Structure 1
Amino acid sequence: MLLIDPHVVAESLDVMDLEAMAASGIMAVISDAAGGRFIASSSEAVFHYADRTLNGETKRAADYFIDVYVMFGLKMLAIPEDYEKILESLPRYLKRDRVVCVGEIGLEPESVADLGRQEELLKAQIRIAGQYKKPVVLHLPFTERSKWIERYLRIIDDCGFERGKVVIAHADATTAKVITGSGCIAGISVLPSRRLNPEDAASIVADNDINLVLVSSDTRALHRNDPLAVPRTALHMRKLGFNDEDITKVLYDNPRRIFNLP
């Protein structure tokens, strides 16, 4: 079975992870090339991290026959003083073959920047994504989640951006149906550290429009991860009665279509 993990931080995958993922059918991953949650002291640090992902991690994963694509954008948790350089360079990154979306971006209540300023920067990036016909991946904070979804929908509509090209990441059983019901895509992050396991993910998929869901491991250094979360979800989907065609649709066709992968 062919699989894609649409949200990881590639540098957190060691050689054992890559070997196991490849053996389990994962053909490609989409890596956050904006640095996860690392504290960016400058735009230069952001560019260095992104270029290291685009150049180094793509080659490292290729040894295991896994294609690495990337998402890139300005994060709100740590906004460098020279953040304008990141916005100015965003079109240049979006022109690169392996940069498939703007992300993971979004409002961050833990940021020192006020939410009004964050919203301005978020809208600027969404508009750039629209100009370059790229999807957007939005980070969903972990408290008052319905409030953030409502705010994101207003921002998306204010920008004239197509909801069907927006992935709202970290969806769970309480939020996925709200997201898919709005026409956006629910990104289900299967993370032991957030008490969402593959069995939970399969149940969430079963409760939603299977054309509007993604399942990822969200593997990164700061969490207790399961790099095989996607193939494990496939197993639990089969236990729920999903046929191979629908499993492939959710775990391979959806990310390939949404992110326009070759």
Structure 2
Amino acid sequence: MIKIGLKLWSTNTSFHTEILELYEKGYFSYIELFAVPESIKIVREFWKKIDIPYIIHAAHSMTGLNFSKKEMRNRNFVLADEAKYFADELKADKIIFHPGIDGELEETIRQINLIKDSRFLIENKPALGLNGEKCIGSTIREIQEIINECGCRFCLDFGHAIAAANTHKIEPLQYCKDLMHLKPVMFHLTDGDYTSEKDHHFHYGLGTFPLTEIFELIPEASFVTNEAKRDSQDSLKEIIRDTEYSKSFFI
């Protein structure tokens, strides 16, 4: 059976009761926790007390970690160490990283190789960032090179893949199928604009992604994190709707 993940930031500590209720009712199987920089204390005092399986998502370029820039190496290593600490404390066996923006693929590989461990996953990216940045990891060649050179496993983000395919003038669903050959061990999924070069993180059924065909690509027992944007910062109620929607495909 597919394992559905709830995406939260490490600073989302107001959801304690709701998290436990939704987990007990089976609306998700694990939390994918984004490691907000300098929130280690919150991990010890809050998340470690919630007995739910975790996957860790490391900080990325929007929060200060960019492996593709040599001049950011020291800060990158600090933030990577924080993500490792999260994983240690929460007993997570997966830590997801972005490859970087506006830099060099070779530098991304160099830095990952200096700090990597067996828990590292690399995530594919759109070709263009939200502000027009050039993202590393928008092509199969780049992701394959990181996997080969660093020994990382792979997290396939379908929204990123569709956006990248539109930039590179590739049929998006076929591009997703081609990425499956890299043997992803988990997935990120939302709905979105199938013709866009950017990822919009819509709730399921509110965009134009061919969700039936996408769900069919996902192997049984996979980890699939729902990355749809929350409608309210004070509630997780939309996870109920999205989970019910996705279960209609998985069953």
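Bear in mind that the values in this text are calculations on the coordinates, not laboratory data. Note that the structure is predicted; figures quoted are calculated from it, not measured. Cβ atoms are built from the backbone, for glycine too; each structure is taken alone.
Remarks
- When FRET efficiency 1/(1 + (r/R0)^6) of positions 98 and 202 (r between Cβ atoms, R0 = 30 Å, to 0.05) is calculated for each of structures 1, 2, structure 2 comes out greatest.
- Source structure (of 1, 2) for FRET efficiency 1/(1 + (r/R0)^6) of positions 10 and 114 (r between Cβ atoms, R0 = 35 Å, to 0.05), computed value 0.60: 1
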